[in-house]
Structure P
Amino acid sequence: MRGMFSRSWKIFKLSFGVINKDRELLWFPLLAGIFSLMFIFAMIFPSIILSLIKGESLEFGFLFYVAIFLIYLGLAFIATFFNVCVVYTTKKRFEGGDAKFMESIKFAFSRAHLIFSWSIISASVGLLLSIIEGVAEKLGIFGEIILKLIRSLLGAVWAIITIFVVPAMVYHNVGPKKAIKKSIEVLKKTWGESLIRHFGLGLMQFFSFVILIGVIFFLFNIAMIVGPYGPIIAVILTFVLFVLWMLIFSLLNTIFNTALYIYADTGKLIEGYDKETMDSAFKLKKRKVF
């Protein structure tokens, strides 16, 4: 446990150092969140208004799933676009350069066709998992448990095999199919088959979340004695703190994954990251012997 915590802390420090040198990185996940909310509002709000005017309920038919697919597609494009910005900025920093905000944005636009193609695949998988989830809820308890387990397994496998898709697109300018193939290739080459994520920033993320909850609890206790506006201020501060926490760890994970990709693809260690840390990022699933 101590060894895993020390590694998690080391990854946190090294990855946070990249953010400290390139603070414009914070804008990318923030903008992704803002544009995602705007997109969801633009997609859902008109249909809700029309349903209210006509006095109809939203039906879970073909058009519903088309709408879900379009929402997944838009959100995947937005998320991938700004992830490309993060990976490109990180790539430049690891190479000793310093990519500016607009340089990273322009680079992402130059990969827009690849991002869109990947978003179609990502949205299709998301829709499939959503359909499985919907079917599971209509079955009995046993059938629901089985289908939800299958859905969770498929989601976990997809998350692992596509973990290096964005770095592959950034580093090699390849389409989504080749990027998925490249992601699987470097995973198998470096860590083997039947992989699960072993460790990374998980422990630091957990402990920082516990600290965050403690700070929020303290804020609300202070708010109660400040006055009538205290709770409102505490709610606003809580929201800001949660957003910052999510932004920072989203960036830290992307930065670490980029360092992992460079190591897996080229065997090169980024300064500060040691071989033991990189080799231990994934491990083989333990197979049960019957």
Structure Q
Amino acid sequence: MREYHVPVMLTECMDALRVGEGKLYFDGTLGGGGHSSEILRRGGRLIATDRDMEAIDYARMRLSQVTEWSGRYTLVKDNFKNVTEVLKANAVDGLDGAILDLGISSHQVDENMRGFSYSGNGLLDMRMDRDQYLSAMTIVNEYTEEELSRIIYTYGEERFARKIARSIVEARKRSRIETTKRLADIVKSCVPEGKNGHPAKKTFQAIRIEVNNELSGLGEAICDIVNVLRSGSRIAVISFHSLEDRIVKQTLKTLASDCICDKSLPICVCNHKASVKLIGKYKPSAEEVAKNSRSQSATLRVAEKL
């Protein structure tokens, strides 16, 4: 069976979560089931979500291959940001651990038909949930120049955002932009060759984030997960770019603080109490990066419920 997605820092995540026999874990980003299958292999029980039905189908097939795992997992097509509703619907009132592996899966990148890759050629799509209306093709062809510039600059941190947005608008006047290759070529004509990978990398990231609304509600979802963790249980979050990691870092820092008042105030008036303690920040080993270059940008942050 071909690998659907290569899980990053697998051992580090399992060790951080202290996966144990009979304990219940939430995997909010199921993907190909890499982290989930290791939770089950170590004796844990599992409830997992993913927005992508292809991922759900693949993981269900993969997990069903091991008969002793039967009855120990529940897979739900949903966004992990709806964790409260998902757990309630499945009569779950507490978790022994949770993991989020943010971003896109290897499969989504490698399958040109999904439209995520600037290296291949497929229809512009980039939807994690293919039931939703908004796609990359809609954004590229219907957003105003100002809107395109804003998302490319904000979500891609691309300093050539205005030039790229202007070129996209000029190009679509001639004909509708429908393929990843055409978009990548347009962006490439605006960005000088450099040492930071493909010139279209940042623009594709920005459009993907906009399509899937990846950053909005991320911090709130982490708080919701922490709320249902049992005392002593842990949450592990893997991010792949600075925008994600900034939200994860700040959210966990706030949850770990006894006071979130403005520092200019002489006394605390917020009555905020820490609900977690920070365990650590981790990067993939040199050996893992050598085997899986996509892991290089990953950052794992772990916190424990008090």
Structure R
Amino acid sequence: MIEPILTVDNLKTYFYTRSGIIKAVDGLSFSVAKGKTLSIVGESGSGKSVAMMSIMGLLPQPPAKIEGGSVQFQGQDLLKLTQTELRTLRGRKIGMIFQDPMTSLNPYLKISTQLMEALTEHDRSVSKQTAYERALWTLEQVGISDPIQRINQYPHQFSGGMRQRVMIAMTLMTDPEVIIADEPTTALDVTIQAQILDILRNLQVKRGLSMILITHDLGIVAGMSDEVLVMYAGRPVEQGTVEELFYHPHHPYTQALLRSIPSVMHENQELYSIKGLPPDPANLPPGCPFAPRCERVMPICSQIPPVRTLSPTHTSVCHLETPS
């Protein structure tokens, strides 16, 4: 069994607002093995990005507060590190590709400045010339044509797909061991999406990177993942290998997500959608949060569901003993 490089245990991140306490992440646990990819899926507002921002220490406190749990990385609990200690590790050992490439880059700074800063901030001994050469090499690695010319341009001179490549290059400047990719193909057309995913896949193979991929696209999940974690209303509802989640889904929410995928096999049928809306995070229903939208709801669903171990790698948080 491959030793996990990152382990999250019972993470709880709450937001204290005038509307009440929002339990954005409530009891999240998972691990990522070296060289493997874990995909986290779920509707908008399910807590995926908040969980990753919690791991990276990027949430403003207040209103956010991490109420419990641990994040173990190389023998350290990231949640117990000071901001200074976390800054030495964040970006250097754990990199993050942010959600929107159109706004994640500073429009006033050249690409060279932004790439070089990612390295020199973590290693003051690196000369500007070394950082510049590293930036050129990294741009070439992510498929930027004519990097010598491109490196001296500004973000507005790049297309969305090219900006995303720059964001990946910036993450790779420090040669991290874990990459968190938050919706890395958002707002990109299908062809560019495929190119970005190929870059990530090839880099992972070459460097042995571990990756956490946040996405809504189950097609991407099927092609990129080793394991899948499904979240709903801030809670994990099912986790397993990609084969287990796609071929043997147990939780009704996972089943509903899979039924929502368009298919040419059912082109004459109306596209399935999950009825209702996700619950108000400040006023969650008792028991299973998916119960108000579940087609297989039972009276017992008003109670907190148990964690069912379906295989050594497959768990589901549901009162149902067997899938439909």
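Nothing in this text is a laboratory measurement; each read-out follows from the coordinates by a stated rule. Here the structure is a predicted model, which is why all the values come from computation and not from measurement. Cβ atoms are built from the backbone, for glycine too; each structure is taken alone.
Values as computed for the structure displayed
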| quantity | calculated |
| --- | --- |
| For -27500 (helix-only ellipticity at 222 nm (-39500 (n - 2.57) for each DSSP H run of 4 or more, over all residues; to 500), calculated) the corresponding structure among P, Q, R | P |
| Source structure (of P, Q, R) for relative contact order in percent (Cα under 8 Å, 6 or more apart), computed value 20 | R |
| Given 3.1 for distance in nm of label points 7 Å out along Cα→Cβ at positions 40 and 136, calculated: source structure among P, Q, R | Q |
